[in-house]
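The next part holds the structures, each set out as structure tokens.
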Structure P
Amino acid sequence: MDASTQHLTVIHREQSSAAAEVEAILRYDQISVVLQPIVRLRDRKIVGVEALSRFTAEPPRKPHKWFALAHEVGLGVDLEVFAIQKALELLPTLPTNIYMSVNVSPATLIGGYLGALLFGTRWSRIVLEVTEHAAVGDYAALNRALQPLKELGARLAVDDAGAGYASLRHIASIAPDIIKLDMSMARDVASDRGARAVVAALVSFARESGSVVVAEGIETTEQLNALQAQGVHYGQGYLLGRPSTPKR
């Protein structure tokens, strides 16, 4: 066996092992969901929650690592749909004026899996938070998939604004109702002029486009005050409420 063949064999074994790990999550229900409050900053009123996945699978990995691994082995959509289904089971535990934000990739949206999954749900209580750690290949296809969901009343959020691929072009192409400001912006806004400039630009963009900005990762009063000074009206983070499992 030459070196090239050996290398391919190792890759195949690693992929098979990774696929087996993800399949075990689905088979043995090795995932749970916690909810983190999203609040109106001026009075700390809870307006929504973000559903966050937690894994009991081995080996221990952070949630975003599990989802990335699942997509690498062709099981990303399966894992996302499973996580959203688990999150929706908690929706009846929330007051009816509180929305739930669920994370979903462009691949899952374009695949058309959410219509059946959300059948019977009051769509106005759902925010589809588009997770984006790689460039969208086909915005036209994504928007075609989103249009019927929007018509049913679902709202759309773009995650990680101010970092990675969540550029103004990306945001403008999707036309979200909510722009989620990346936690790096919240972390640096009180001390970094560049971060303040990015926040100001996104707030202005949101105002012009009719959307709202939600800042993620708010951990200190100083950060909170700086974000409010920049015109951010909603946020989430440990200062405002930690993720928790609601009582059924």
Structure Q
Amino acid sequence: MGEFHCLNVGCADTSIIIDGANTFLVDCYNIGDHSNLLPKSKSITGVFITHQHRDHYLGLQYLKDNGYSIEYLIFSPYDRRNGDNSITLDEWNEFNSLKNHFLTKGTQTRAPYRQDDFNKPWWDCGGVRFEIIGPHKDIATSATREIHDASLVIKTYMGERVCLFTGDASDTCLNKIAETTTNFCGDILHASHHGSINGAHLEFIKKCNAQHTVVSTSSGVHDNVPHVTALSHYKNHTANFVRRTDVDGTWKWTF
């Protein structure tokens, strides 16, 4: 039996999937606060960093400092522009420094765009399978791109459960997915951008057909996050429940 945890880490993102000998992280902020869930072997099969903002990648520092190994580090294919206000140069350099540390330890890295062929998963680990449904390359590489346009959007199959991780994907990114993709959720939606209105694209949410929605957030950190209209979109188009980590805490599913 596997476990899937959407962790309460404030206005940030961390999820952990445990399936036998394999452990996967999707973003990793404050993972040290949940180190009891990490493998005693200190060997992590895969870490997905949806994009290079501290509230998504900073747990790599904990993993580095505490001697964890990562087999695969998968991250947004974003290429920072000069003077880019969507990500600071300090963040960009810090992430790349952490990435390079793990490279020297044998970690393999991938920075994928949306996969071309959905006849098979992007990564099949037996009990857990991953599809990369965003970002589309044309949006992620446009001349006016911002980092949220290149956030990874990952459909994850865990036994009979499915979770769609959206990172902080922008409306532009999500709209393109809604226009070009079918059956991309159907179960658990991990909502974009901590409940911000940018990332709560209505047509995307409708087409998710989510049974459950999880918003990893904390009020009072950023203005209008979570946003009342965004929460309304999720509540109106989620069949069962919408959970906020700051109100409802960590959520766990088994598969």
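Structural remarks
- Origin of the value -6500, where helix-only ellipticity at 222 nm (-39500 (n - 2.57) for each DSSP H run of 4 or more, over all residues; to 500) was derived from one of P, Q: Q
- Winner on distance in nm of label points 7 Å out along Cα→Cβ at positions 126 and 190 once structures P, Q are ranked, highest first: P
- Each of P, Q could give distance in nm of label points 7 Å out along Cα→Cβ at positions 110 and 142, but the derived value 0.9 comes from P.
- Origin of the derived value 1, 6, 13, 16, 18, 17, 13, 8, 4, 2, 1, 1, 0, 0 (P(r) over Cα pairs in 5 Å bins from 0, in percent; candidates P, Q): P
Quick note: the coordinates plus some simple rules give every number you see, no bench work behind them. Only a predicted model underlies this, so the values are computations on that prediction, with no experimental measurement involved. Cβ atoms are built from the backbone, for glycine too; each structure is taken alone.
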